[in-house]
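I've put the structures underneath this note.
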Structure 1
Amino acid sequence: MKTYIKNIIPAAALLVAVGFSSCTKDLDVTPIDPNLNTEIQPEALFNKCYANIAVAGNGGANGDCDVDGIDGGTSGYVRQLWNAQELTTDEAICGWGDEGISNFCYNTYDASHPMLRGFYYRLYTGISFCNQYLQEFGDYNTAMTAEIRFIRALNYFYLMDGWGNVPFVTSISSEKPVQYSRQEVFNFVESELLEIEPQLNAATAKKSTDAGYGRVDKAAAWLLLARLYLNAEVYTGTAQWQKAADYAKKVMDSSYKLNTTAVGKWSAYQMLFMGDNGETSAAYEAVFPILQDGVRTTSWGTSLFMIASTHDADMSDVNGTTEAWGGNRTRPQLIQKFFPGNDAPEAAPSDVVKAAGDDRAIFDTRGRELENTDPSNFKNGYAVAKYNNYTTNGAATSSAQFPDADFFLMRSAEAYLTYAEALARLNGGATTAEAASAINTLRLRANADTKANYSLDEICDEWCREFYFEGRRRMDLVRFGKFGGSSDYVWQWKGGAINGRNFDATKNLFAIPTTDLTANPNLTQNPGY
């Protein structure tokens, strides 16, 4: 049975031991005074920095959320990252009536958006935990300190990507944070990753039975640097394609390998999203897995969200949990990446995969329609059966409700597409032989046809095929000039129109929450809000 960070302390013990104040409206988080609270140990605080990504707070799935003003289950890091990066795009739509969902789906979010506010404060809550650790225990262990600096840099990366110019703080203080420009945040994230890379543990792929599984190492720093440089032109105005390719190649050459071994009826790709993904060869692809355990590390906002939100009661044969919420499903443009002729069969996922000629087309089309004519109807749109809580050998998982499936926040497949795209952009938009080979490696894993050359538009589509519903699509569309602003690409309900329409480029950034603007006079709102 998994503990959160193996060989540190169990998550359940962590949640009892660490009594943090929640992050409230002006980013003030009450620091822990080790002289007053003798229970706080460096290992516990270290684990809390990781746990902020995996669970909602000190009460696991069911209470004591670390972020105020939002439902605890909804507040989960991965859930809100997913909502912001997927529901705003050509991949996903949701029919729930929760406040803020339709604004995501129609690209009408503003400074009062409750879920964006929740994600914003979730990220700053994590930064506060990291700052606390670095302030109190920064000299305790070199590798652990480097890991916490990585997590803080990752949180700032998502803030920079989503909000651009954001409050910046690296210590526990009662002073109101100053606002950094997007360029300044970029510089900070870059310098942190470059500084900690020598101090992180060696890049070593692991399974959940190995010590250190779930902890970041050098490969995570390389992959985040590759992502940073791939998007550098968006963030700073200056492209850094060669650096993106160089750091992606480091990951490709490391022990973090693509899972290419199918087991029984489960394809190598499907195994990445299953209940035993930490125990099989799939784990060797996980550069940064977010650990979940059906008994000891439970959340409504991580792997369970991925499974339950994409399944309804009619899909019990492809789920593996008792939860089926029936909310998130595909937009037509996602399906068209696999079926450009709109000819997907009405069938179970295994038959859809065969018809697509691509193991990644894991959709349940039975009794469903391609078009999202009625966004509130889960049957309008195909169901994504990519995530489940089954095991490859048929063994029982630890819980019928909460999954054992880890969520792979960063996996080595990203390095292959980063490498290919960066080389193509350096080559005037056409893939080199090395770039095409990187794409073909992923397509061969999926038993899909390969090509000798790929255009940038085809690479953009390949990002979708490989990573749909994994919480990154908005970032990719912005980079390809297909999100906000003048674009030749629209999707159903883009901009709130059933046939899609462009929306203003200012929506490429989210709005600083009104609550933070009110509390901090140092902040200026992003243009367009």
Structure 2
Amino acid sequence: MRFFDRSSCQFVIIAMMLASLSACLVGPDFNTPKSPQVTHYTKAPWPGRTVSAAGPGGASQQFIQAKSISAQWWRLFHFPKLNQLICRGIANSPNLSAAKATLLEAQEKLNAGIGNGLFPVVSAQLSAQRGSSAGFFNSNTANSTITSDSVPTGSVFNLFNASVNVSYVPDIFGAARRQIQGLQSQVMYQYFELRAAYLTLTANIVTSTITIASLHQQIRVTQQLIREQAEQLAIIKRQFELGGVSEIDVLAQQTQLAQTRASLPPLEKSWQQARHLLAVLVGAFPSDSHIIPSLSLEELHLPTKLPLSIPSALVRQRPDIRAAEALWEAANAQVGVATANLYPQFSLNGTYGKSNTVGSHVLGSQTNLWSIGGALLQPIFQGGALSAERRAAIAAYNQAAAQYREVLLQAFKNVADTLRALEADAREMRAQKQAELAAYANLNLVRQQFDLGGVSYLSLLDAQRQYQQTRINLIQAKASRYTDTAALFQALGGGWWNC
């Protein structure tokens, strides 16, 4: 027994699709914002390269306009341990996993929106009934065409119905297509949020690695000073026992040793906290921080050729700017949806099927069933709700536009601040290196004079304290050059488009 005629079903669907008139899109079309008419990141002329300083990490850095940014920019530090940490972080980061899942959710919502908004809904219905003619006539059976002539009174019969129902809402004024545009913009927003999460993760791993390496070196220097000062204290005590120095000198040495020891716990605390942070960034628990390898600042190499994107290109490179643009476009689409809701809505529906009756006193009978129709819904009065929704959508659009402007300004400020920081870092490191050399020379000179009795022991302690501080300051200045170099790559977008 064949219930469906394929050609008849296709006819109903095609007829309904053809009934959809040539549609238009109401509401504003979104225009990609133009790049700002800005030619420089900073007001003052940019020198093109930084000053240099003697020693590791003191090389001059050159800024190259429109230089391509590598997607794996951290490899420019030539630090294999850093590369391994970033690979581990990318593979295990919960933030990246969440961002990927959110992007997939947005993509599937888009697919659902396309299916619901642009295509007809086709459903099949099957039903079967058994009863007598008397029971049949007393019931109100839908789509039944059985009459008293075909089913004798008191006879038992089986009634089978099979039909295909098709409904379609032509998108005459573009409400569905505007809604789909909004969903597409949400997909793009989540895509750039994923890119931003990737960039933030890699930059944070680089920064944390540099911080750990810097603190490790500061701890080593401090521990070395503690050993030297403890040895010096032992010597001073023996000299005091022999009457060579006063008790004031002993107390001064004890004070300096205690102060140096007091500076060690804060460094160790910061070092441990930085290791905990790095462990979490690579997807591990803080208790598993033993997976973090030993990191030394001497293993890092300072990139000497840095890219500098032209300002007009920055708006297409920064994931946060692109994400803000996508939200702006989504808000624009909602204005179109709210506008389309003010216009009439059309709907078409059709049914095609067959009904078959088999009874104990009748021969089988079969009846074709079909229907086609349409409806028009025009909002007349809803208390001003539709107009208010449109005004709300316009306000949301203006809000998204203002937020885009804010993100844009902050991005340019970010680049400008980083450029100035790199310039200042280089000058600071040069000054700190000169200060370290001067403090070291002064310490040697004061030590010689002290041995000859030309200066007091307090003068020697002061020279030692100055040299200790310049060594710590130099390590911090070197670390700042590395971290601000990483910040520049992050500020310029991280090269995700070169993946």
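Worth a mention:
- Of the structures 1, 2, the one that 0.45 was derived from, the read-out being FRET efficiency 1/(1 + (r/R0)^6) of positions 395 and 475 (r between Cβ atoms, R0 = 35 Å, to 0.05): 1
- Across the set 1, 2, FRET efficiency 1/(1 + (r/R0)^6) of positions 131 and 459 (r between Cβ atoms, R0 = 30 Å, to 0.05) reaches its highest value in structure 1.
- Mean projected area of the Cα convex hull in nm², for residues 323-410 alone from the coordinates reads 10.6; which among 1, 2: 2
- Value 4.5, calculated as distance in nm of label points 7 Å out along Cα→Cβ at positions 51 and 339, assigned to which of 1, 2: 1
- Source structure of the calculated read-out (helix-only ellipticity at 222 nm (-39500 (n - 2.57) for each DSSP H run of 4 or more, over all residues; to 500), -21000) within 1, 2: 2.
- Computed 19 for relative contact order in percent (Cα under 8 Å, 6 or more apart) - originating structure among 1, 2: 1
- Parent structure of the calculated result 5, 13, 12, 12, 12, 11, 10, 8, 6, 4, 3, 2, 1, 0, given that P(r) over Cα pairs in 10 Å bins from 0, in percent, for residues 115-402 alone is the read-out and 1, 2 the choices: 2
- Parent structure of the calculated result 66, 52, 46, given that Cα extents along the principal axes in Å is the read-out and 1, 2 the choices: 1
- If distance in nm of label points 7 Å out along Cα→Cβ at positions 75 and 91 is computed and equals 1.7, the structure in 1, 2: 2
FYI, it's all coordinate maths here, none of it is from the lab. Computed from a predicted model, the values in this text were never measured in an experiment. Cβ atoms are built from the backbone, for glycine too; each structure is taken alone.
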